[in-house]
Structures are given as C-alpha cells and as structure tokens.
Structure P
Amino acid sequence: MIDPKAQTIKASDLFVKALEAEGVEQIFAVPGEENLDLVESLRTSSIKLILTRHEQGAGFMAATYGRLTGKPGVCMVTLGPGATNLTTPAAYAHLGGFPLIMITGQKPIKTSKQGQFQIIDIVNLFNPICKMSKQIVHGNTIPSLVREAFRLASEERPGAVLLELPEDIAEEPCDAPVIEPHARHYAEAGDVAISDAVDLIMKAKMPLILVGAGANRKNARSAISEFIDATGIPFFCTQMGKGVVDERSELFLGTAALSDNDYVHCAINRADLIINFGHDVVEKPPFFMEAGGKKVIHVNYKSAQVDQVYFPQIEVVGDLAASVTKLKTALDGRVKCDTSYFEKVHAEIEGHLAEGIDDARFPVTPQRFVADTRKAMGDKDIIALDNGIYKIWYARNYKAYEPNTVLLDNALATMGAGLPSAMAAAALHPDRRVMAICGDGGFMMNSQELETAIRMKLNLVVLVLNDSSYGMIRWKQAASGFEDWGLEFENPDFVKYAESYGATGHRITATDDLLPTFEKAFEAGGVHLIDLPVDYSENQKVLIDELAEKACLI
C-alpha cells in the first residue's frame with residue numbers, strides 16, 4: 001500500500017523520470033491507446049517523441065542508436081499487432097549485439113471488459129529474443145525495472161529488453177524514488193590467460209588477426225591498431241568488424257564476406273594461429289574450424305560460445321581494449337612471424353578488387369557502384385546497408401577507414417533495416433554524409449519511413465539498387481544449379497515515389513552520372529533517392545565462376 005502521506009506520482013510520470021535519469025533523449029514510437037498515459041507524461045518531459053510509420057522503423061532506429069552510441073535506444077509501441085511488429089527489430093538487436101529497450105502497452109490487468117481482444121502473451125513471446133522480458137505489475141517497481149533493463153541491455157553482450165506497461169498500471173499513483181545509473185567497468189583478463197596466449201603467439205610461425213563485431217561496439221580501435229603495428233601480424237575482419245582498424249593498412253588482407261573459398265581464405269587456410277579480437281558465432285562464420293586444425297585464441301568480453309565451427313583453444317576474457325593492450329605489453333616486441341605468403345595474398349586481393357572499378361557498362365555493375373560510393377564518402381562518412389547480394393560486394397570491395405562507418409547486419413541479416421538504420425545515423429551525425437544502400441526488395445519493406453526522414457529534416461541519400469528481383473536469392477538459385485525462375489517483380493517509379501513524400505528523386509541513365517549525382521545530392525542537403533539500374537551478371541562471373549576456378553598461391 002502507498003502511504004497516503006507520502007508524495008505520490010503517476011506511474012507513467014515515474015517511468016519517464018526513470019528514462020530521463022538514464023539519459024534518454026528520444027523515443028521512436030508508434031503509440032496506441034494503451035500508451036496514452038505515457039505519451040502524456042512524455043509531452044512535458046525533456047525526451048523527444050519521434051513518430052515512425054511502422055513499428056519496425058521505430059525498432060530499427062532505436063537499435064541503431066544503441067549500436068552507434070553504446071547507450072540503449074528506446075522505442076515504444078502498443079499491444080498485440082504493434083508489439084508483434086517489434087519481433088524482427090528485437091531479433092536484430094539480440095543477434096547483432098545492439099542495446100535496445102522496447103516499451104509495449106497492454107490492456108488493464110486488474111479489471112478488463114474487453115475479453116481477449118488484441119491480447120497476446122507478449123512477455124513470453126519475446127523471451128527467446130530478449131535478455132529480459134517483463135510485465136510491470138505495480139508502479140513502484142518501475143525504477144528498479146528500468147534500471148535493470150538499461151543495465152542488461154548495455155552490458156556485454158548487449159541486446160534487447162522488453163518492458164510491458166499495462167494501461168491501468170500506467171495511471172496508478174506510486175511513491176518509489178528513481179534509481180540513478182552507476183558507472184560500470186569491465187575487469188582485465190587474468191595473467192594466466194595472457195601468459196597462455198603469449199606462449200601460443202610466440203610459437204606461431206604464420207599468425208593472423210581476425211577483427212569482429214565486438215571490437216566495433218566499444219572503443220577498441222587504438223588498442224588493436226597499436227597491437228597490429230607492434231607485432232606486424234596481418235589482419236582481416238568480419239563484415240561487422242569493418243573499420244575497427246583502417247583498411248588502407250598494408251597489413252589488411254580483406255573482409256571475410258564469405259565463409260570459405262574466397263581469396264582471403266587462402267591466407268586463413270595457411271595460417272597456423274588465428275587471434276580473434278571481438279568475434280563470436282552470431283556472425284556468419286568468417287572461416288570454418290576443423291578438429292586438429294589451426295589454433296584459435298578468443299579475445300572478447302565474454303567466453304566463447306562453442307559451436308561446430310568455432311571452438312577456440314585459449315580464451316582471454318575481459319575488457320577487450322585492456323586485454324589487447326596487456327597482450328601487446330606482454331609480447332614486448334618479441335613476435336617473429338613469416339608474412340611473405342600473406343604479402344603475396346594481399347597483392348593478389350588488391351589486384352582482384354581493382355577489377356571493374358571503371359567499368360562503363362550500363363546498367364551499372366557492382367564493382368563500379370561500390371567504387372563510386374567509396375569516392376563519394378569521406379573517412380568518417382557512413383553507409384548503412386540493407387540485406388541483399390550487394391552486401392557481399394560492399395563487404396569485399398568497400399574499404400572502411402573508421403569504426404562504425406559501414407553499418408550492415410550479418411547476424412540476423414534482415415531486409416528492411418537499411419533505411420531506418422541510416423536515418424538513425426544521420427540524426428546522430430548531421431555533420432557527416434550518410435547513405436542508405438538498399439535493394440529494391442528491402443527498400444520497399446520500410447520505404448514509408450521516407451516521410452519520417454523528411455519530417456526529421458535529415459540530410460540523407462538513399463541509393464536503391466534496382467534489378468526488379470530478389471537478387472541474393474537468384475544468386476543462390478544459380479549457385480545451386482536451379483533454373484532462374486520465380487524471383488522477379490515489378491517496381492513503382494521510384495523517382496515519383498520519392499517526390500510524393502517530398503524527397504528529391506534521381507534516376508541514373510548513364511554510368512558516368514552516378515558519382516556526380518551523389519555529389520549533387522549531398523551538396524543540396526535534404527532527403528534524396530537515387531534509382532540505380534544494376535547489372536548483377538557479375539555475381540555469377542566473380543562470386544561463383546572465378547572463385548571456383550581460383551587457385552591459392554603456392
């Protein structure tokens with residue numbers, strides 16, 4: 001019972017105060033009637049309410065805010081269909097390691113006159129894809145649940161948390177104080193683990209470093225770059241590890257965009273030791289481990305999840321940057337490795353990636369549109385990729401120079417996230433160029449968020465790669481030896497579509513117009529959509545035929 005003499009506050013007001021204490025600046029939302037008390041409480045708060053046009057848009061934007069800041073992004077939706085539309089963003093954050101808080105509404109739980117109308121057990125539905133999923137049953141539990149939600153969402157490994165606030169709980173009086181957040185520090189890896197790792201590195205003749213997604217989540221760039229410079233060990237990265245270390249380095253071998261049989265795997269297969277900085281099995285495997293094969297050292301915030309393709313022999317668990325620095329200090333410049341073979345592979349890969357960058361064919365080939373994108377973007381500018389065959393091309397061919405400048409999802413690998421992710425990046429970094437890169441299939445899944453982007457007054461270029469089909473699946477279809485059938489569709493006029501929202505539309509009709517159009521759009525500011533017809537015949541030639549015929553250097 002609440003002491004009638006104590007100062008009381010409405011539960012929804014207390015919820016907002018708890019969010020303010022956590023430093024929440026905006027909430028992405030598609031509210032329903034069950035959220036109206038919370039909406040009213042937000043009206044007089046410091047938190048900005050950003051309406052999106054679909055719950056997925058709200059979830060993807062909040063997850064990307066978390067990905068880029070390290071602080072949980074927050075989204076709010078209603079019960080039933082509103083909440084179920086958040087399952088994909090929840091899984092996106094869960095597998096990708098993005099801190100996300102989802103607030104959902106619910107009908108009154110103490111008394112109800114609507115039977116089971118719109119009621120689904122959302123809490124249990126989200127349990128498998130959340131670090132915590134809870135219904136709030138009393139207003140006084142709000143401060144502790146909010147604090148715990150933010151703690152769980154942000155600590156390694158980050159992920160999604162759901163809090164369900166029923167309508168009658170939101171309006172009840174309560175008197176619990178807000179709990180202020182506290183600083184949290186990760187412990188350093190133990191001396192024994194460091195010693196064991198050093199011994200293995202010293203014995204290796206041809207070690208390689210793998211940089212994974214975990215290194216992009218925290219500020220590990222300096223530590224890893226210094227380790228590579230001090231040891232001279234070549235490195236490669238996973239798709240979600242791009243940019244942690246400047247990929248212009250002579251020691252960079254490439255991105256493992258495929259799991260096997262790419263040029264970079266010539267080096268991986270020859271290596272006798274892989275040192276993994278920030279990788280786990282959630283990402284598509286960058287290589288396959290085999291029993292009795294090469295040794296692997298796992299350096300990460302958490303211990304390795306053992307899988308058939310990943311079972312490291314040594315684990316260095318603790319703060320990633322601190323662990324890498326401690327390893328570098330313990331090695332004390334004593335690493336002696338043979339990099340001659342890796343240097344040959346590096347030269348081979350550089351030559352391969354240079355092919356086709358000036359290809360004048362129209363429709364535009366992947367090598368050309370990736371090269372033109374790289375020319376248009378500065379070191380710290382951001383590309384946000386949706387999911388399709390072009391993601392492999394960008395992962396392999398587009399060099400990243402800074403952390404979190406290539407936003408792609410190689411964990412859930414969902415379509416529809418590219419545009420909302422770019423919007424979150426553009427809102428956070430108005431001083432940088434930001435480009436959403438989407439296939440025509442993925443773009444149409446959340447294209448309505450163009451209106452949100454315009455309402456937010458974002459500066460954003462949306463590149464729509466138009467092949468009137470589900471190109472990734474057609475590539476897999478061809479690789480499997482099946483007939484090219486069943487995966488083509490018709491598109492709207494993307495220029496008119498963009499203009500109907502108030503954006504500026506551009507249609508590329510000549511390959512040499514692409515780069516100037518990028519420049520024109522970025523210089524003008526605002527939201528621009530570029531309809532780019534693409535020729536994916538290179539998928540078969542480069543990603544199937546040439547890789548099948550490739551012979552690793554002896």
Structure Q
Amino acid sequence: MDRLIRLEPSNVVAIRLEQGQKCYGQLTLRNVMYTMPVAFRLQPMNKARYTIRPQSGIISPLTTITVEIVYDFSPNSSLPGSFPYCDDSFLLHSVVAPGAAVKNPSSTHDSVPIDWFTTRKKQVFVDSGLKVMFVGSMVITRLVKNGHLDEIRDVLEKSDSDWKTVDSVDEEGQTLLHLAISQGRADLVQVLLEFEPDVEARNRSGTSPLEDAAALGYSLIVELLLAHRANTERSESSTWGPLHLATSGGHVDVLKLLLLKGANVDAITKDGNTALHLAVKERRRDCARVLLTAGAHPDVGNLSNNETPLHIASAQGDDNMVKLLLLKGANKDIRNRSGKTAYDLANDHGHTRLFDALRLADRLCQAARKGEIRVVNRALERGAVINGQDQHGWTALHRASFKGHTDMVRLLIEKGVNIDSRDGDGYTALHCAVESGNADVLELLVKKGADLKVRTNKGVTAMQIAESLNYAGITRILINGGANKDEIKNVGKHSLPAFASKSGRRSEKDMGLMKKKITRVKALGGFERSSSPLAMV
C-alpha cells in the first residue's frame with residue numbers, strides 16, 4: 001500500500017481568482033481504508049501564500065472530508081506568471097490512526113498532534129502530487145484574449161459548474177464569446193459553446209454574440225451560434241438585428257444563413273428601416289437581390305419619412321438598384337411623407353438618366369401606343385430615352401409599329417430611334433408591323449432602311465411570318481423592298497413564334513385558323529404572342 005488517502009475528483013485543486021473577493025478552492029480527501037481511521041496533515045510549501053482549513057484531521061474509514069485552500073490575492077495583485085497553472089507544491093502526510101476518535105475538523109486548524117507525522121514508530125505516507133490551477137473570470141478572459149485554446153478547455157473543465165466560468169465577463173463588459181468573435185476565432189467559439197454559455201448574453205454595448213459575428217461577416221461563427229439556437233431577431237437593447245448588420249456589411253453568406261434559419265426578412269431596425277432599405281442605401285446589390293428573392297417587400301416605407309427602397313435608390317442615382325427593384329415589382333407611384341415619388345427625388349437630385357425608368361419611359365411608350373405625337377415630343381424634350389426598352393426589350397417604335405401609327409413611327413425615326421432595335425425575342429419593329437398586318441407602317445419602315453433579313457431568336461424573318469399568316473399584300477411589300485422570295489419556300493422549316501406550337505410547326509389548315517384569330521385579337525385592341533410574356537397593347 002502506498003496511499004491511505006485519495007484526492008477527489010483529481011489531484012488538482014482549482015482556485016478561483018477574483019479581484020476584491022476571497023480566492024479559494026476546495027479539495028476532497030477520501031480515506032481508502034475499510035476498517036481504520038486515517039489522520040492527515042496538508043502543508044503548503046509556501047506558507048505565506050496559502051491558508052488551509054482544516055490543516056489536519058482524522059477521517060473515518062471510507063469517508064471524506066473537504067479542505068478549503070485559500071490563496072492570498074490582494075486587490076492590486078496581478079495574475080501569477082504561470083497562470084492558469086501553478087508551480088506551488090503541497091505535502092500531504094497521512095498515517096493510520098487505530099482507535100483515534102474523529103474530532104470536529106472545523107474546531108481547530110491543527111486537530112491532530114504534529115508528532116503523529118514525525119514519530120519513527122509509525123509508517124507515515126507522504127504525497128506530493130497535489131497541483132494547483134487558477135480559474136475564474138480574470139484567468140479565463142485573459143486566456144481567451146490570448147487565444148490559448150488548450151488552456152481554455154482545461155480551465156473550463158476544472159472549474160466548478162456552480163461558478164459558470166464560461167459566462168465570465170471582462171473589465172470592459174465583454175463575454176468570452178464576444179472576445180472570441182472579435183478575434184474571428186471560430187475554434188475558440190466552438191470550444192466555448194461545448195460548455196453551454198448564454199448565447200444571448202449582451203455586452204456593455206447591448207449587442208449579442210450573433211449580432212457581432214454578423215456585423216463582422218464571420219459566416220462559420222454565425223453558423224455555430226445558429227446551431228446553438230441563437231436568436232436571429234433584433235432585441236430591444238439593439239439598434240440593428242443580425243440581418244441588418246450582415247446586410248449593411250455586404251456579408252451575403254451570413255445573410256443567407258440567417259434567412260435559412262428563419263430570420264424575418266422584413267424586420268425593422270430601431271429607427272424603422274428594413275434590411276432592404278439598408279442594402280439599397282449601402283449599394284449592396286447582391287444583398288438586395290438575396291433579400292428580394294427571400295420575399296422582402298420592396299414597397300415598405302421607413303418610419304422616418306415613409307420612403308421605400310426605390311425612393312432611396314432614386315435619390316442616390318443608383319441605376320442598377322432602381323432597375324432591380326422595378327424588376328421585382330416595386331411601385332414607383334408611392335409618395336413619401338413629403339408627397340414625392342421616386343421620380344421626384346431623382347429629378348430633385350439631377351439624376352436624369354433615371355427619368356426613363358421611373359416615369360418618362362412610361363409616358364413615351366403609352367403615348368406611342370396611342371399615337372399621341374404631342375405627348376411624345378414633350379417626353380423627349382424632358383429627357384425620355386427614345387431607345388429605352390422595357391423589361392422585355394420593347395421600345396416605343398415596337399409599340400407604334402404594332403398599333404399601326406404611321407405618323408408616330410415617322411416621328412420616332414426622325415428623332416433618331418434605332419429602327420432595327422431587337423426585343424428579348426429578337427423582334428424588330430419590322431416584325432411587329434408584319435405580324436399586325438400594318439401595311440402603311442411596313443412601307444415606311446422599308447423605305448427608311450429597316451433590315452429585311454433580320455431574324456428573330458428562333459431564326460424567323462419578316463417574310464416568313466407574313467407568308468405563314470397568308471398576308472399577300474404584306475408579302476408583296478417585302479418583296480418589292482428587296483426581301484428574298486426563296487424564304488417563302490422554307491416557311492414550314494422554321495419555328496414561328498406568332499402562333500406556333502412548342503414544336504414550331506403548324507399545318508396549312510392551322511395557318512388559316514390563325515388568321516381568324518389575329519383578326520379577333522386585333523379587334524379587342526391587342527395582340528398576343530406566345531414568345532413574349534407582355535402583350536403589345
């Protein structure tokens with residue numbers, strides 16, 4: 001036998017160091033003898049630094065006694081140089097004490113005569129394996145700041161669970177998670193999370209760990225925090241939530257993670273802006289696209305002036321953002337608290353290049369469709385782009401040609417419109433005039449040099465469209481203008497988008513029926529084309 005007493009739970013005593021508090025740790029001694037009491041004496045080698053209560057005593061068979069080890073740590077003291085470990089040593093003397101009466105160990109610091117451990121008549125066991133480790137908020141915060149991963153885990157494992165060392169806060173009010181995040185250390189965060197800290201704990205600034213990680217764009221740390229059920233919404237103490245912080249910083253990966261975990265895409269900041277407002281303000285187009293794809297409402301007005309994201313983009317003159325918002329259905333007629341639309345703000349700030357997208361293009365195209373020459377002239381004088389295209393690539397000339405407004409077509413050509421501008425399906429104004437059967441417009445376009453050979457995206461010429469629809473007069477105009485007669489022979493080989501099926505082929509009988517359909521649709525004031533989602537009406 002080489003030991004009478006076992007140290008529990010290990011031979012390391014954790015001493016908690018805190019400024020202005022009693023610094024101590026506890027050690028449990030167990031008598032491993034089945035029938036005999038054991039006397040012990042615990043002696044520090046540095047007696048000036050440690051106080052032990054009780055320093056000696058008698059332990060009944062198979063029972064335990066708890067010893068308190070107090071460390072002398074004055075208010076102005078700094079951490080020991082070797083923290084968290086300590087080089088101080090202790091000697092534990094133990095001796096079998098048959099027939100000894102167990103005394104109250106709290107009654108005296110020296111309840112067993114010292115000569116019990118010095119007499120040569122008895123076998124005294126000496127154990128020098130007791131170690132000291134310093135724990136507490138001072139120690140753990142310093143370790144986290146220094147990034148000492150192994151020591152951090154060791155301290156957390158040795159700390160008493162009642163102390164909740166993992167929720168320690170430094171002198172500046174930062175929790176351990178905040179400190180690890182400020183360094184971008186995902187490995188530190190992962191270790192800390194193993195010990196179940198409060199993931200919603202706020203620092204002195206009122207921000208949560210997730211908010212800090214989102215603001216800094218640390219996607220891996222954000223993913224770790226979300227896996228531990230960190231709240232994705234803004235708290236009352238925060239000005240911005242994680243979603244707003246990620247958006248403002250342009251951190252697309254973080255933004256996607258938050259949305260994937262159910263973050264409210266339309267949540268507002270304390271001052272009443274959505275994440276989409278911030279994306280537009282900071283010109284974060286990628287973030288705006290992610291938010292809109294996730295269902296963000298583009299027409300939400302902020303609390304300060306009821307301005308939508310479109311108002312902000314227009315005031316900034318951000319062409320691409322304006323186009324994105326309009327493509328996603330933003331309403332450009334909404335007025336802010338001052339009664340101004342997005343167009344008004346663009347006008348106030350001199351962003352003339354936005355006039356077409358926000359207002360003038362609408363007036364130009366509507367007037368061209370209706371044949372209102374005076375309105376078209378006014379719109380062009382105010383800055384409307386004559387070659388402006390809508391989301392399908394249609395220009396004012398496409399609309400005027402389709403509706404048969406010959407004078408309007410002549411005016412647009414005189415003003416410098418691109419006569420061969422192609423829409424999203426490859427259609428030019430010439431194709432539109434042919435499809436709608438407007439011979440006068442077609443003659444004008446041919447006379448003004450429109451390209452008779454241009455093909456749609458499906459490879460179809462104006463001649464082939466005219467022949468497939470049995471427009472004999474239109475065909476003659478094209479031939480007289482120089483179109484290739486041989487194209488008529490190949491009509492059946494091409495996919496005709498006007499009324500073609502998905503296979504691109506129609507029988508002669510079907511073509512006859514199509515002509516009747518054209519007449520009916522034109523009578524209703526419109527024309528439908530399977531290849532384009534927007535009817536030219």
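Quick note: the coordinates plus some simple rules give every number you see, no bench work behind them. These figures come from a predicted structure and were not determined experimentally. Cβ atoms are built from the backbone, for glycine too; each structure is taken alone.
The figures follow:
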{"quantity": "Top of P, Q by distance in nm of label points 7 Å out along Cα→Cβ at positions 124 and 420, largest first", "calculated": "Q"}
{"quantity": "Computed 6 for relative contact order in percent (Cα under 8 Å, 6 or more apart) - originating structure among P, Q", "calculated": "Q"}
{"quantity": "Parent structure of the calculated result 0.95, given that FRET efficiency 1/(1 + (r/R0)^6) of positions 84 and 388 (r between Cβ atoms, R0 = 41 Å, to 0.05) is the read-out and P, Q the choices", "calculated": "P"}
{"quantity": "If volume of the Cα convex hull per residue in Å³ is computed and equals 160, the structure in P, Q", "calculated": "P"}
{"quantity": "If FRET efficiency 1/(1 + (r/R0)^6) of positions 404 and 468 (r between Cβ atoms, R0 = 30 Å, to 0.05) is computed and equals 0.90, the structure in P, Q", "calculated": "Q"}
{"quantity": "FRET efficiency 1/(1 + (r/R0)^6) of positions 52 and 364 (r between Cβ atoms, R0 = 30 Å, to 0.05) from the coordinates reads 0.45; which among P, Q", "calculated": "P"}
